[in-house]
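Colleague: Listed after this line are the structures, all set down as structure tokens.
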Structure P
Amino acid sequence: MQQIRPATFLFAARALRDMGDGFVAILLPVYLLALGFAPLQVGIIATASLLGSALMTIAAGLLGARHDHRQLLLAAASLMVATGVALAVVHDYALLLVIAFAGTINPSAGSVSVFVPLEHAVLTREVTDAARTKMFARYSLVGALAGAVGALASATPDLLAPAGFDQLTGIKAMFVLYAFLGLLGGLLYARIPQRRPASDSGTASALGPSRNIVFKLAALFSLDAFAGGFVVQSLLALWLFETFDLSLSEAGFFFFWSGVLSAFSFPVAAWLSRHIGLINTMVFTHIPSSIALMLAALAPTLPLALVLLLIRAALSQMDVPTRSSYVMAVVTEAERAAAASFTSVPRSLAAAASPALAGALFAASFRAWPLLICGALKIIYDLLLLMQFRHLKPPEER
């Protein structure tokens with residue numbers, strides 16, 4: 001029973017964090033536009049956020065090999081509290097850039113943050129190889145459902161309007177709620193038992209026998225993330241706002257159902273991986289989702305675009321638990337925190353470049369191009385992943 005407790009606390013903490021990310025990703029572009037900033041500036045904020053996340057994630061991976069994961073998670077939760085409070089009181093664009101870079105705001109649909117490598121390392125200790133993918137599927141399911149609820153909560157500022165609160169005040173209140181969720185997450189992390197790192201030696205700092213595998217995966221994941229950066233949730237919301245004049249409430253409703261579909265794809269991914277393998281599950285669900293995204297970019301009407309985006313949502317995240325499980329399976333225990341970090345960081349760095357490019361395309365009225373570029377690059381990534389890793393099997397598939 002004691003072994004299940006750390007996973008339970010991590011699941012609950014992730015739920016709180018992803019709920020906050022769910023409404024911040026939608027409210028952030030609305031907030032910045034309301035303050036008078038242009039779409040290009042919104043893209044630059046998203047870039048700064050992802051770049052800062054990348055640097056903090058690599059620090060977490062390096063420190064995670066030598067230090068107690070609980071303490072590092074508590075520090076990250078404290079940063080989340082500070083980020084929410086700062087967003088609620090700052091209007092200056094330069095300061096907002098600093099907050100985006102140094103804080104924990106997440107403009108993407110998935111959980112890309114300093115928390116991830118630490119949580120992955122803790123979770124992997126709790127299960128056998130055979131149960132690992134199912135564990136990550138549940139972990140992703142909890143996060144996606146919470147993110148969907150958060151997306152629905154993004155309509156709160158509009159709901160507060162009849163009570164006399166203007167939209168800007170309502171959004172600031174949601175940023176304060178984000179800080180409160182970080183505080184609750186910290187209380188949950190405090191319940192995780194202290195655990196000595198797998199090794200106290202200097203070699204635990206990073207990668208040993210699995211170095212080449214991790215570097216190859218990191219390079220491929222970077223291509224995937226660079227592509228995904230063109231349609232992080234904040235920018236997809238911006239595309240819907242500007243292309244179809246979607247309201248904040250309508251956007252929240254759409255992203256709620258998008259998150260629900262993503263959430264229930266995770267257990268399906270775990271089931272599918274047992275039958276066709278982790279790599280095949282990653283590739284053969286991802287390609288159709290990219291095709292749906294490209295078709296959505298060309299859709300002439302809002303209903304058709306939304307249907308195609310929902311099809312994408314039902315497929316595009318099935319590689320999340322399988323990817324996490326695969327990385328943890330093909331490295332040694334001592335390398336897990338570093339491997340999670342080194343495969344997450346290049347993703348964040350690569351994803352950091354594309355939102356600004358997408359913002360520039362929006363500003364130039366090439367609104368469909370970010371979605372088309374994303375879909376094409378992701379298909380290339382999937383084919384390369386299949387070619388490079390179809391023969392490297394995790395222990396449960398050998």
Structure Q
Amino acid sequence: MKRVIIGLSGGVDSSVAAYLLKEQGYEVIGLFMKNWHDDSVTISNECPWLDDSNDAMLVAEKLGIPFQTVDLSEQYKERIVDYMFNEYEKGRTPNPDVLCNREIKFDVFMKIALDLGADYVATGHYCRKGTIEKDGAETYQLLAGVDGNKDQSYFLCQLSQEQLAKSLFPIGELTKPEVREIATKLDLVTADKKDSQGLCFIGKVKLPDFLQQQLKPKEGVIVEIPNNFENYNQDVPDFSSEEESLAFLSQKQHYQIADGKVVGKHQGAHYFTKGQRKGLGIGGTVEPLFVIDTDVEENVIYTGQGKEHPGLYKKALFVTNQELHWVREDLALADGETMDVKARIRYRQALETATLHKVENGLYVTFDNKQSAITEGQFVAWYLEDELIGSGVIS
């Protein structure tokens with residue numbers, strides 16, 4: 001019997017995943033990861049880790065599998081929380097869920113599991129793993145989950161071949177209603193449990209409160225940029241190369257306070273992110289204000305009215321070589337090569353038609369349609385059909 005250690009999170013997805021593995025004849029061990037101690041920044045009782053670990057233990061008892069808790073809070077603080085503070089401070093918006101999978105579940109946790117003699121690590125993610133023979137060796141594919149509504153391949157976009165080789169995703173072929181149905185039939189305590197929201201493992205967090213632990217409040221102004229700002233309508237210059245044209249399409253719009261009018265105050269530009277609408281505290285505009293840019297150096301937030309504001313839209317983005325990752329290393333582009341793909345810049349976004357352009361210092365992604373709120377620090381992931389083949393941090 002092959003041994004599988006499953007990350008039991010206390011949710012319905014990992015509960016059913018554990019059951020399915022047992023049915024498939026694996027020796028299954030449940031491990032709960034405790035990654036957070038500080039309840040002072042979580043909102044009410046949404047998803048405190050104690051309830052979750054208790055539910056995970058009850059599920060393990062019901063399924064008759066061994067169960068234990070591992071404390072990874074030190075590594076979590078170091079690799080996820082400190083990274084988040086650092087990114088926000090730089091005016092970027094990180095994605096803790098993607099990082100948590102890369103750094104914690106499929107790295108720290110996976111090493112612990114393999115030390116415990118596991119052949120595989122399993123999670124309750126809605127995605128699938130494929131295996132193909134290529135050049136006499138096995139190559140692993142990260143495939144979208146069958147449930148298009150719940151597909152979580154995006155969150156695993158930073159996994160490597162080594163990590164995929166040791167991973168199992170038992171519920172990838174199922175839809176969420178099917179998973180709940182199985183849990184109900186088995187009378188599992190998690191059958192009707194709401195999906196956890198908010199930060200990976202921390203639960204719902206008041207983000208400013210959370211960030212204020214490290215990033216001090218600092219009053220600044222909120223500026224509204226008009227829809228007819230002159231820079232939005234500038235003529236496209238003639239370019240001597242395609243790379244110049246790509247650089248132009250992906251470049252960030254630079255604003256100054258004089259470009260618009262001051263409409264309010266804020267407590268720190270680093271608490272805000274592009275595309276954000278809530279938390280500005282400004283009324284009286286015809287359409288709601290959206291954040292179109294933040295300047296953490298000058299501590300200014302730039303906003304525009306309405307979700308169609310031209311300041312929100314761009315056709316291209318850039319990923320540096322340092323932050324470029326290929327799940328399928330065999331498909332990696334060489335400098336000068338291009339590839340037609342489908343791509344997304346956030347979880348739950350429908351896949352958009354795009355083209356990858358590899359250049360010497362990184363990779364441009366150009367979209368057929370302009371994208372709203374392309375945000376530095378977030379991940380862009382690209383697919384061929386239903387296979388996620390690579391990703392990168394938007395720079």
Structure R
Amino acid sequence: MPHSLISTFRPPPLHPLRRRRSPGNSDFPTKSPNLKIMAKKKAIEGVSDQMNAIASQNLDHAPARRRVRLAFTQVQEQLDHVLFKMAPPGIRTEEWFEMNSKGQEIFCKSWLPKPGVRIKAAVCFVHGYGDTCTFFFEGIAKRIAASGYGVYAIDHPGFGLSEGLHGYVPNFNDIVDNVTEQYTKIKGRPEVRGMPRFLLGQSMGGAVALKVHLKEQREWDGVVLVAPMCKISEEMKPPEPLQKVLIFLSRLMPKAKLVPAKDLAELAFRDPQKRKLADYNVISYSDQTRLKTAVELLNATNELESQVEKVSSPLLILHGAADKVTDANISKFLYEKAASKDKTLKLYDGSYHCILEGESDERIFEVLDDITGWLDSHCSVR
């Protein structure tokens with residue numbers, strides 16, 4: 001995920017409840033806080049030593065992640081990626097924090113069409129494991145908003161700019177409940193109140209979106225899933241004896257980073273130039289998976305696998321046919337088993353996991369057009 005070549009920008013401390021609106025770039029103060037450097041990370045090409053030092057902070061806690069994000073915001077916007085270079089102009093954005101029922105500050109963001117364009121519906125995004133809604137999704141959201149949608153996104157607790165230990169999922173249902181809680185508030189915002197509302201879930205976010213739908217069967221007008229993690233294939237699951245060991249260890253040291261993690265950029269991004277930009281997603285969680293997190297992800301997919309026949313929402317599933325991170329056959333499984341009478345499966349030949357970020361420009365626009373076309377047809381049905 002991307003960033004750029006500004007080497008002199010320094011991050012300020014971020015007031016936890018400060019709002020930022022656009023259009024127009026905010027002017028941030030340039031006084032840097034003391035940086036706590038963690039174990040050396042892979043250097044980001046094209047930025048200064050100072051910026052690499054900023055990116056190498058310990059990101060366990062939200063204040064550090066917020067500082068790093070601010071330092072790299074302008075860098076990201078200048079990256080040589082179609083989502084940034086061809087972002088539609090005039091999109092209105094807003095950022096804010098909401099306190100959830102567990103007392104955590106949750107980062108929220110919206111993208112609205114330019115003034116004078118009628119909003120057709122609300123699209124609520126659910127990001128994947130380790131990710132944030134402030135990087136590539138910025139460009140994705142602007143494209144969807146330019147088609148007449150109010151797009152909303154949140155960072156899950158422990159990820160992105162939201163509070164919580166980085167990469168730690170003590171209970172998968174806490175993520176599901178937080179999504180429900182935050183989007184219940186957002187659906188009441190005056191600009192989209194009473195309008196159709198859709199969930200858009202990517203990768204792990206697809207599993208979260210499905211579980212949200214299953215808890216609120218009548219609350220959503222449709223669910224769009226991009227390379228969803230709704231079942232772990234047998235080839236990817238740890239052997240059963242190892243699963244038992246992981247479960248046991250997760251009770252003793254749940255936050256420990258002991259589950260091996262691969263650099264997934266090569267598997268997720270087919271375009272080698274776009275793959276290089278993954279390093280610029282500086283607040284993503286790319287360390288070894290925490291024990292309890294691994295167990296929660298495994299349990300969530302096992303549970304979801306047993307419930308897919310209850311999925312009743314209008315459904316659009318999009319998946320790269322050559323995806324080695326989440327198996328396209330699992331999307332076929334979901335498509336075949338879901339009870340939804342209105343369901344569509346689109347497989348993209350040769351495409352990898354990140355079909356909205358890591359493919360050719362033409363494929364990225366094709367997938368975005370498939371999403372907005374499906375949304376348009378389901379707004380008119382209502």
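Every read-out reported here was derived from the displayed coordinates using simple, explicitly stated rules and does not represent laboratory data. This structure is a prediction, so every number in the text was calculated from the model and none was measured. Cβ atoms are built from the backbone, for glycine too; each structure is taken alone.
Colleague: Thinking of P, Q, R, which structure, once log10 I(q)/I(0) by the Debye sum over Cα atoms at q = 0.11, 0.20, 0.22, 0.26 Å⁻¹, for residues 86-157 alone is computed, gives back -0.27, -0.80, -0.93, -1.16?
Modeller: R
Colleague: To continue, here is another question. Distance in nm of label points 7 Å out along Cα→Cβ at positions 294 and 350 computed as 1.8: which structure among P, Q, R?
Modeller: Of the structures listed, the value fits P.
Colleague: Tell me which structure, out of P, Q, R, gives -10500 once helix-only ellipticity at 222 nm (-39500 (n - 2.57) for each DSSP H run of 4 or more, over all residues; to 500) is calculated.
Modeller: Source structure for this number: R.
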